[in-house]
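Read through the structures below before going on.
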Structure 1
Amino acid sequence: MTKLPFKKLLTFIMAICATAFFGLNANAQNRWELAPDGKITWKISDKLPHSDHIEMSGDSISVILNYTVIADRSFKLERKLVWPMLRTIPNNTHASLIRWVNDDCLSKVLVNGKALQNIETTSLAHGGLMEVKSSSDQVELVRTLFPSTEHPAYFEHYVLTNKSNDRLALEIPDYTIITSTDPERGVEGSYKILTEVEGGGFYALKPGESVEWNMRIAAKPETGSFASQSVSVEKQSREKLVASWWNNLVLETPDEVLNRAFAFAKIRASESIYKTKGGYMHGPGGGAYYAAIWANDQAEYVGPFFPFLGYEKGNDSSLNAYLHFARFMNPEYKPIPSSIIAEGIDIWNGAGDRGDAAMIAYGASRFALTLGDRETAEKLWPLIEWCLEYNKRKLNDGGVVSSDADELEGRFPVGDANLCTSSLYYDALLSAAKLGKDLGKDAAQLKTYQNEAKTLKSNIESFFGRKVEGFNTYRYYDGNDVLRAWICIPLTVGIYDRAEGTIDALFSPRLWTDDGLATEAGDKTFWDRSTLYALRGVLQAGETEKAMEFLEYYSQRRLLGEHVPYPVEAYPEGGQRHLSAESGLYCRIFTEGLFGIRPTGLSTFELTPQLPEGWDSMALRKIHAFGEVMDIEVQRKGAGIQVKIIASDKAISKNCKNGKTIQINL
């Protein structure tokens, strides 16, 4: 029997223990299943009651549907409606007009003079719209729930079919309810909220016949009138928009759960963009964060993703976010605010300097490179320069960046200098040097950036590199002696000096939980963003099989488990809200991790594919990046792989070892 070295044996035993302890077989926990039409469905079983919530958004509204299938299979729905541009007083971060609406128009529907009886929920489906199917001895009912793509309105479309052998006398009431809000609580005075059911009346339904009607909930300022809207047109617009996301940046792998989770993540990452008076603003959502931008969620997390998708509104919102932050550059190098709120007219800076300049420099430089548009890059160059200089001035005696907090804003200790801020600054220096070269910037300045990155990498090792809880990894700050989830950050920026120990720590029972990484070892708190960064970083470091085991588990749990279908923000804080930028981070696991795309210029990039064992091929199609639309195909060939890049007017084919970095010039 072959003997394993002690370190590998220990890692093997830990992996077995983690698998046994956490049950990395999410199939056993699945409530939902993949549907042939691209959706996910829950065929109601005996695992009742069950409650969940999902957020959906459009240009002018967001809705969080809190739903329950009760033990008797009846369906209960509470709608939390948010109108981000109807501002309330005080006009702060959370000042969107919000109302809970529990109206149940079905309770007013009569069949043969009686209320609908014994109607049981048979299935639910998600696919950018929510569909609820119910049935009784007499009728079948299908409800489709969705927000308007452009208007401040939310819709429910009902189709009721006579499944009996007899004529049914159906009475559906038409009604309109308009309420007025307190004028002293609105920035524009009183707001009007409309709840309307249309399409009602009396219907004599023969066996097999159907009737349709709709409910609309909308809001507006006191002046003006509610727009007349066709629900069928609105439904088609929503379906068309979802299809446009699904049909660009298409992931093809042998694992359909990963393909579908990627497709769903594109929805949530893209839909949460609001048409504010300060321009398009991507917002986290969650019932709390709208018509505002943050240096982490928008600048760091989702901004670098949108160019790959080719979603024009996403790119516009990202550029808009960076330019809003650029308004706060100053010659004294005082901190840029963490958040710009209230449609761009105010700021929030309650956590002090969170390393925001590092987040912005990192995101803006990657966004500009990936977009591949010279004019946009020139607009962003002054902001990138300023942020890099700011970080340089914040270097402490150990040569790493000082900051008041990190993106968790003091929820966990971070000391005076944390690993995340310095790692982002390191990556930003490298990206800026590459961007500046393509823009023809001063060569001496760019050489300085490269030298500063080299020095910073050494300082990160000397200041943060430590053995923590027996793992050869990083302390998160000076004095930290407990493992933290954000030790994954160096892996995502190409620092692999402590990759082995860091990866062992991340996937050890000390940090890995049923829901991914604990923020701190021994604590029940988790934030998906650290898990999403870690999975990307482990793939970038070349530990493909280990990463895939945990990625497959995580994807099953989030897409098909008990709370679906998107990555979440955190728990216990926020109750696992479907914040939007986390879905962008999920997609980046594949673009930057599995396929290893790293921009090196406006039309050049590095490609480091990590084709997992057991896969013969994988592909990313309709990638909008570097000024091109292209496919990347990876196929196993002998002991290595064949990589093909197929763009509009060229095709590149290269054979190499799996995990080898290839330089691509378009």
Structure 2
Amino acid sequence: MKFRFSKSQCALGVTAALAIMSAAAQEVVSLGVKPSQMVQGGTGLIQTPTSRMGEVGDLYINYTDNDEYRFWSVNLQLFDWMQATARYTDVRTRLYSDVPSFSGDQTLKDKGLDVKFRLLQEGYYLPEVSLGFRDFGGTGFFESEYVTASKAYGPFDFHLGLGWGYLGTADDITSPFCKLKESYCERPTGFSGRGGKIDYEQFFKGPMAVFGGVEYQTPWEPLRFKLEYEGNNYTRDRAGELQQDTRWNFGAVYRWKGFDFSANYQRGNTFGFGVTYHFNMNTYKQVKFDDPPREIVNTRVPEAIANVNKRRLYNDLAYDGGFVLSDADISEQRAIFYGNQIAYRDKDEATQRIGRIIASELPDSVSRYHIVENAGRTPMVDTVIDAASFKVAAKYEDIEAEIDKTYYRQAPDDDVLAPYDPAKTSGFFYGMDFFYTQTFGNPEAFYLYQTGVIVSGGYAVNENLSFISSVRATVLDNFDKFNFTTDQENSTLPRVRTRVREYVSNDVWLDSAFLQWNESLSKDWFVQGYGGYLETMYGGVGGEILWRPVDSRIAVGVDINYVKQRDYDSQVDFLDYEAITGHASVYWEPEILPDTLLTISAGQFLAKDKGVNIDFAKRFDSGIIVGAYAAITNVSSEEYGEGSFTKGFYISVPLDIFTLKPAKGRGTYPWIPISRDGGQMLKRPVRLIDYTGLRSSFYD
């Protein structure tokens, strides 16, 4: 049976719905059933999504298996109103390629991206309503748009939705969009470009179907049951036409600690199962074994500066406050400490620990403390503490005193910089780090990896000039499975990145060796120049200038570089290819999206294509940052090749979520679905936005 509506009835229904939604404020309903994951990833029942959202920072890592398909997916709750899913699909009924020498008998892999937005939060009377897009950024074989509503009642959570595309092939209800415009009656097939593009011209077109169901939380907390009625008829599936005996599916979920184990029976003929691991990136913390901040109640301080035990003070700043001094200037009224914070990532915790140490060691005549934190040996931020107010708050002498209101951050002024005279500004330095590279969905194997060590070091001539180098050594990998080093794509673009396999196949490689000079032009302006082997694939010379006030929500920079492509068969030689590349960049932390950083870089890329790269990063309370980027240039999708345009994702994890002691530092793990030659940026060894990172709280 199909339900058909006139244009006037559709308009009246939409108007009435909007009027109800904008009614008086509603109370948020507490759910008796916690949301769980569906087969393809994302909060839902079995094959169908629901309107439900998780807690901010929820991360679900899923594996599901249901005969023709295996799904690996990651679902992330970016905001309380937005959820995103990245997915790999293994199609068991098809081969990756018909050419055995290319991929052998490996089965077909398909990438997909989903996103869901909450339009209305559930209230006492009204349901939660969400709008979603499935597989909108891939090849579109599971592409769908949907609107869902969910309403909880005791241990039951009821869901009802309308789906187009993959979720609407059952075609049991006439789409109102088809009535409004004839072009919406049929849905275009295939995908545009070379895949990876957002085919918005297909949205909400073609047949539409109803789907929904219910999830029941049993009296036994770990167990819940699901029953759903889906909108797909499986006649146009990636795995071929599949038999469907019924549109009803049912399943169960058992929760144990951070895991969900699921089992289901689909289409009246197919058994499926899955496992999900869940943790929250917003609230995740590692227990720390650390001394509490110094207690200064009843502390006896020296009567004059001459009586201060400076050696003890400086050692305490290093060992108890994580602040290693490069210089200090202490007088009867003011004390300035220049150095580097090496332990405490949280700026407030670091400031208050250091402030308590200073307050317990200096006489009361010192009315102002300056904690000047350096980048290298360059003073970057001055945290100014009002000593009297700080002591009142730290000693709990006024219950209304707020300790974080007793200090503020600013650019170091000339009066503070004048006494700065570090004893050691030159010398050798070195370090070692681990690296881990991974790729998914390759022709030779689904998962390829490489891990090893990076040994870095150099020599600082003075506080502004340094020679820096790094060598990468592979310890373990499976890159020997490579069947080819350069793909056979017929590209009109120079191969600025698609020879990457040639470079990473070298077990030992000189990643960088360059001379770098930097300078502070004024309080808020910074400049640098560099030259040498700048990254794994390129060498050359370049420069950058950056404007970045302390704790400003915006920064602006420009870089320009002349580079040549390095020879992958030699550590020191170059190939013939050369280019001018550079960008004007704006870094913005918008107030309307808390804890986010938007970077927009416009200019010329390595392949001499011109355009803009947009990077969006979201920071959670734990310090974990997730981000995505895309480059749109004047290269067409046909010229670009598979994937249509450059895009990628990454996660940046602070070191201290793995350590039992406070620590600074980060590790970044990228995921690039397909890397081609258009929209590729030079990986500059030092970026001023990173060098001046102390001026922002984003990377705390």
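Figure out for me which of the structures 1, 2 the number 12 belongs to, where relative contact order in percent (Cα under 8 Å, 6 or more apart) was derived from the coordinates.
1
To which of 1, 2 does the computed value 15.0 (mean count of other Cβ atoms within 10 Å over residues 47-54) belong?
It must be structure 1, since only it matches.
Comparing 1, 2, where is distance in nm of label points 7 Å out along Cα→Cβ at positions 511 and 591 highest?
The maximum falls on structure 2.
Tell me which structure, out of 1, 2, gives 6.1 once distance in nm of label points 7 Å out along Cα→Cβ at positions 223 and 575 is calculated.
2
Starting from the value 1.09: which structure in 1, 2 was Rg/Rh (Cα atoms, Kirkwood Rh), for residues 415-454 alone calculated from?
Computing Rg/Rh (Cα atoms, Kirkwood Rh), for residues 415-454 alone on every structure in 1, 2 gives 1.09 only for 1.
Matching task: 3.8 is the computed value of distance in nm of label points 7 Å out along Cα→Cβ at positions 119 and 567. Pick the structure from 1, 2.
Computing distance in nm of label points 7 Å out along Cα→Cβ at positions 119 and 567 on every structure in 1, 2 gives 3.8 only for 1.
I have -9500 for helix-only ellipticity at 222 nm (-39500 (n - 2.57) for each DSSP H run of 4 or more, over all residues; to 500), calculated from one of the structures 1, 2. Which structure is it?
Matching structure: 1.
Quick one: P(r) over Cα pairs in 10 Å bins from 0, in percent came out at 3, 15, 25, 25, 18, 9, 4, 1, 0 when computed from one of 1, 2, so which one is it?
1
For which of 1, 2 does distance in nm of label points 7 Å out along Cα→Cβ at positions 71 and 503, calculated from the coordinates, equal 4.8?
Only structure 1 yields this read-out.
Every number in this text was worked out from the coordinates using simple rules, so none of it is lab data. Keep in mind that this is a model prediction, so the values were computed, not measured. Cβ atoms are built from the backbone, for glycine too; each structure is taken alone.
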